[in-house]
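Several structures are given next for inspection.
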Structure 1
Amino acid sequence: MAHTFVFAPAKCAKWALRLSAVCGAAWLLSAAAVAQPVQLKLSYFGPDKAQTFQAGIKPFVDAVNAEGKGVVSIVIYADGALGKSIAEQPALIQKEVADIAWVVPGQTPYRFPDDEIFQLPGLARDVREGTLAYTRLVAAGRLRGYQDYFVVGAYVTSPAFIHTRKPVASIAALRGLKIRANNAIEAEALERLGVIATVMPVSQVATAIKHGAIDGAVVALPGLFDFGIADVATHHFHLAGGGAPVAMLMNRKKFAALPDAAKHIIHKYSGEWAAAHWIEAIAESEKQGLAVLRSDPKRVFTEPSQHDLDTASRAVRSLIDGWAAANTRNRDLLRHFEADLSVIRSTVR
């Protein structure tokens, strides 16, 4: 027997209104979801006027925010707003306090043990070589510690050198001085030259020199000016050491959960794109910084003698050979690093 369903006009109208309201609300929610970009928090422990910020963070954030309108937006928390400790920046990402952070791997060698290779003096000759090699080793998955992160940028500073509050014109004058190092490898290199080395975050260096806790520091030029070290250290001994690796890292799970459009934009401005902008900015900054140090009558800028260069070279070669001989992994990593450097040096700048 067939059944016929009959709806009264008043009831039809009421159901139609309810259906219309539900559909309208659903459409508004959907439209709101589309209109609101994913917002990511970026942690930076230093000031936004710092050269490292201007060269590494700002180009990436500006590019993503410009192309990502309505899709993805990055909000910067500078001056340690999400955490002031340099060593704790990777943990901020893991704990999802920040989605992205500026990280100094040398401050947490237990997290990034293979980054020692970039700290060895005498391998990468400038910011270009170090940064491109770092970027490519990360992309090839050869470095431990990065499995929980999407690497936005992998950078190496220009080779650091020595800045002191008292005159230093030779390696002999360095012996017995208390000098800050950025990492354990740098500290060992200094100790081979007779220096009393101590590893210290760059943010503490100016105060330590001012109060006499240390006599000087090994610092790359951006850090010299960004953290006020140039105000208290006016003697500059241009004995080039290693570079300091720095990286902009993102929580990998957070990256994986992004909409495809957001992932595409972030990926587009990461890696080699980020490296190229860093290299150009830091190279120009180094050029200008050296000109300032050489021309300022209140400063003493000293180039090492050939004898000191030879002395340092022997100490560095011994350090590198010892590091490579420590285990098979170090030997293999050094081989890949030197192969990358060979390719980088053969390409047109």
Structure 2
Amino acid sequence: MATIKDVARAAEVSVTTVSHVINGTRFVAPETAERVRGAVDRLGYAPSGVARALKANRTHTIGMMVTNSTNPFFAEVIQGVESACFARGYSLMLCNSEDDPDKQHAYLAALRMKRIDALVVMTGNMDPAAPAEFAEAADVPTLALDAEETPGVSVVADDSYAGGVLAGKYLAGHGFSRIACITGPERHPRSAERLAGVRAALDTAGLDLDPDLIIPGDLTVASGQAAMTALLDRPAARRPQAVFCFNDMSAMGALCAAGEAGLSVPGEVSVMGYDDIELAAYMSPPLTTIRQGTRDLGTRAADAIINHLESAAALPRVLKLMPRLVERASVRRAG
């Protein structure tokens, strides 16, 4: 592998001159610069990215810590972050922590050793104080995705309260009075906002959200299936007419449970999700859901933090993206 000394020897110039030509740090006579570039091409010389990064104190690398990169919602957001990074000449270093504190601390140490320029955090069950702790540990600009407002950390998330209002208004408008919610973990900020939004919409419609019909889950297919099974095991008079799942993975589990109970969707019970992951359109039946632009969430986050790195643009304290209703075939009007 050719070195900078090989290039200098071939171009009959000093190593310092080669460095100035490559980095554009000082004027070099055009004929000399051309001779250096010719030697670089002939020898296939590639400057050390590490050395250049140390000199510029930048590596053009963004670190990202997520709970589970196999979750379709997380995967689609990650794709948005990665695409935006690649388009702007940055690499993405992804760490899958599984919300394990030991893994999180180990990965933070590794990311810091790799001299990342910034950190993006997205975890499903994080402690509200976690993003600020991560920012302090990484010692770089930090942005949290799908998190609640955190002092000292930029946040990009969908407006889950507005999404909950959309869902509650839609289900009430379809004539349902017994509406169940399969929520996320109690500490999950988006879950609390969605529940508050549903309550507000039903209150406006003159309806109460029965506490007995609020079933907590962990936003997985298995928890959605278990929660729906519990709801459908009740006497017919106490079963919900419609179920609003706080993400599409829970809704997938709910659809499975309804099928196992011999109930048709939406004929005997309606099911609604949240996120509009790609799979939602291919569930059986296709899922009515609230769309938060998953890829856009990732793209906006990456652009915000790269703009901050490159032009000192202020990071948004909180950037909320507006969700919208996607109507498919899993909800019908109450008969």
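Distance in nm of label points 7 Å out along Cα→Cβ at positions 87 and 247 computed as 1.9: which structure among 1, 2? Matching structure: 1.
Each of structures 1, 2 was scored by FRET efficiency 1/(1 + (r/R0)^6) of positions 71 and 143 (r between Cβ atoms, R0 = 30 Å, to 0.05); the highest score is held by 2.
One of 1, 2 was used to calculate mean count of other Cβ atoms within 10 Å over residues 39-46, giving 14.4; which? Display every interim value, and only then the final one.
Working: 1: 21.1; 2: 14.4.
Going through each structure in turn, the value belongs to 2.
Quick one: distance in nm of label points 7 Å out along Cα→Cβ at positions 63 and 183 came out at 2.4 when computed from one of 1, 2, so which one is it? Only structure 1 yields this read-out. To which of 1, 2 does the computed value 20.4 (mean projected area of the Cα convex hull in nm²) belong? Checking each candidate, the match is 2.
Computed over structures 1, 2, relative contact order in percent (Cα under 8 Å, 6 or more apart) reaches its largest value in 1.
Which structure, out of 1, 2, was FRET efficiency 1/(1 + (r/R0)^6) of positions 119 and 239 (r between Cβ atoms, R0 = 35 Å, to 0.05) derived from, given a value of 1.00? Derived from the structure labelled 1.
Bear in mind these aren't lab numbers, they're just calculated from the coordinates by the rules spelled out. In this text the structure is predicted, and so the values were computed from the model without any measurement. Cβ atoms are built from the backbone, for glycine too; each structure is taken alone.
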